[in-house]
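Pasting the structures in now, so scroll down.
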Structure 1
Amino acid sequence: MAEENKKKAADDMPDWSDYRGVMIVVEQRAGKAASVSLQLLGEGRKLADKLETELMALVIGHDVRHLAEEMIYYGADKVYVSDAPELKDYRTRPYSRVCLQVLRDVKPEIVLQGATATGRDLAGAIATHLPTGLTADCTILDVEPHPSRLLLASRPAFSEKMLATILCKQYRPQMATTRAGVFEALPRDTTRTGEVITVENTMKEEEIAAKVLRFIEETERFNLEDAEIIVAGGRGLGGPEPFKMLQDLADALGGVVGASRAAVDAGWIEHKHQVGQTGYTVRPKLYIAVGISGAVQHLVGMQNSDLIVAINRDPDAPIFKTANYGIVGDLFQIIPALTAAVKEKRVLIPQSSAQEGVTHGKI
């Protein structure tokens, strides 16, 4: 019966045989690719291999042709490049026109972008005009094999208490966005070769209503996504004052302070520190979770950390199932003692491999 249902479902699907390949829309600024795009190339490579098809990249901007070679080094088989002065700064209309032109001509079956401010804006514009479905802020991507070749795009749902897998059966291409830190980029391989195709920009400057007058970069941006060490606090801290204690430990380790949604919603710390589905997705070498129970929405934001240490007085806290090391006890005694030990021994987590010799379990 199950096989019959699968066959019937496959028969009910439209014929999408003209659509083949996985395409990553690369985000860049000033000629440098965003880390999320490199990470998506790594994941896209896995999906393309499962489907036995090509991995493609689309690069848009000005003076960005050098990025075509980089995209090949990071896993792409074929790179489409649209390089023009009108494309120097991101603007929705000219960028979406290039994307629509390429997607309609090339017909990839899957299109992936980073869930950044730019990626969300561009992906929404593309999906609306094609039209097709778009699954936002995915944390897991997979594909079904032939004949369905469906993208299985999973993301937290129902107040972030569970994961939902969303399918796009009636439209192509299948589109999704993911946050930085969810997936891992492949090692840069300079021996890889691929094809580079030029895409002409057909939109002139006078046709574009929006003008970029100046780009002001934030000079003191709190960079949680790229931090190698994060000490995060949750509801168990009981208020804003204990975050100073976490800051002392983070400073001793050379890291930054993170927080759960509960701590941010309580007003104990700013949103820029929030880790989780409604905050930042991070992939540090060391993640210390202090007084964090381990709700699904928080776990999806930090579960790919190299080494996770959980400190909680509740031995049954869900966070311990994800942690490499668990410490059950009073955080107000453990954190100061840990900070003092770090300062005394000047312990720094090695950047090359924070997880060498790690064993799973509680201590």
Structure 2
Amino acid sequence: MTQLLDRWRVPAGYALGAVLLFALAPALLSDFRLGQLARYLCVAIVAVGIALAWGRGGMLVLGQGLFFGLGGYAMAMHMKLADAGSGQLPDFMMLYGSTDQLPWWWEPFRSPVVALAAVVLLPMALAAVIGWFVFRRRVRGAYFAILSQALAAAFAILLIGQQATTGGTNGLTDFQGFFGYSLDDPVNRRTVYFVIAGTLLVLMLLTRQLFHSRYGELLVAVRDSEERVRFLGYDPALVKLAAYTLSAGMAGVAGALFVPAVGIISPALIGIVPSIQFVIGAAIGGRASVVGVVLGAVAVAWAQTTLSEEFPAAWTYFQGGLFVVVVAFLPGGLASLAHLAARRRRTGVVTAA
């Protein structure tokens, strides 16, 4: 009976999640609240990638804002060009008046196929290049975390300095349509929410399968004893590179979906602070649990929206304090509470016997 319950526990959990996201949430929440939930789910997609790279691979990725921003700007550029029409400049370029023709690197994004491919391939390609040099030189631990954070900061600074072609500090906003559908229509905005929710569930399932695959076991082995894995004939750099690249791809997808859901992408959403917030949500939920990181990311994003309005000065300290407490006293995050309770029950039964 116990084996049967264990077998159906995971499918039942995902089925329950699908019911909550696709049935209850649209029925109970207003369009505004559903839009907020769509934003939280985008953050959760980033957290799923963090679970793979950090929770399973031990790589503290403090620069996911870089890949989130690449995916977001790739999608935003296509949406801006689609709104402008054939042969026309995006509205912000005409407003600033610093250029009379479209930059060459904008032109490919008129194609929806190129834009969709870039959303995934650009972050993954950049992560592959970064990871190749970093992991080959055996950079890890705090050095890797600082390096990834510095890259996110550099990307944000680069965007701010290119106001004529990226919108500068204002970013890209005021989108009218999404692949031919008007974003002013509440029905289409709900469709965007459903796409985000479906993408999250699919990536959760794929990541969980990866966790329990032979590669997932090898990734844990590299995390726990990299030198021993190298002596066994595997290349730890390639193992970590695959996880880091997949994590970047998920962040890119999240950034692309964030744009039609929220209606803006700017340097303020992809720099150091957002990158740290991605990690905080994953840590609080439980970085080694796919479901845990999703719940933690959604909870932290919701708390940031609600509590920061009432306590704008104190929220950052509360968030940082919560992160410190969880890491210090509950390294496995809130997801580990169930395992700790089960272990305590088993210990109590053995003691009583």
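Read-outs throughout are calculated quantities, based only on the coordinates presented, and are distinct from any laboratory measurement. Computed from a predicted model, the values in this text were never measured in an experiment. Cβ atoms are built from the backbone, for glycine too; each structure is taken alone.
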If FRET efficiency 1/(1 + (r/R0)^6) of positions 214 and 246 (r between Cβ atoms, R0 = 41 Å, to 0.05) computes to 1.00, which of 1, 2 did it come from? 2
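Match the computed value 2.5 of distance in nm of label points 7 Å out along Cα→Cβ at positions 158 and 206 to one of the structures 1, 2, and report its label.
Comparing all candidates, it corresponds to 2.
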Given structures 1, 2, which gives the highest value for distance in nm of label points 7 Å out along Cα→Cβ at positions 46 and 174? 2
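Looking at relative contact order in percent (Cα under 8 Å, 6 or more apart), point out which structure of 1, 2 has the largest value. Spell out each step's value before the answer.
On the way: 1: 14; 2: 32.
Comparing 1, 2, the top value of relative contact order in percent (Cα under 8 Å, 6 or more apart) belongs to 2.
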If helix-only ellipticity at 222 nm (-39500 (n - 2.57) for each DSSP H run of 4 or more, over all residues; to 500) is calculated for 1, 2, the one returning -24000 is structure 2
Computed 18.4, 51 for Rg and Dmax of the Cα atoms in Å, for residues 134-189 alone - originating structure among 1, 2: 2
Using semi-axes √(5λ) of the Cα gyration tensor in Å as the calculated read-out, with 39, 25, 19 as its value, let me know the right label among 1, 2. 1
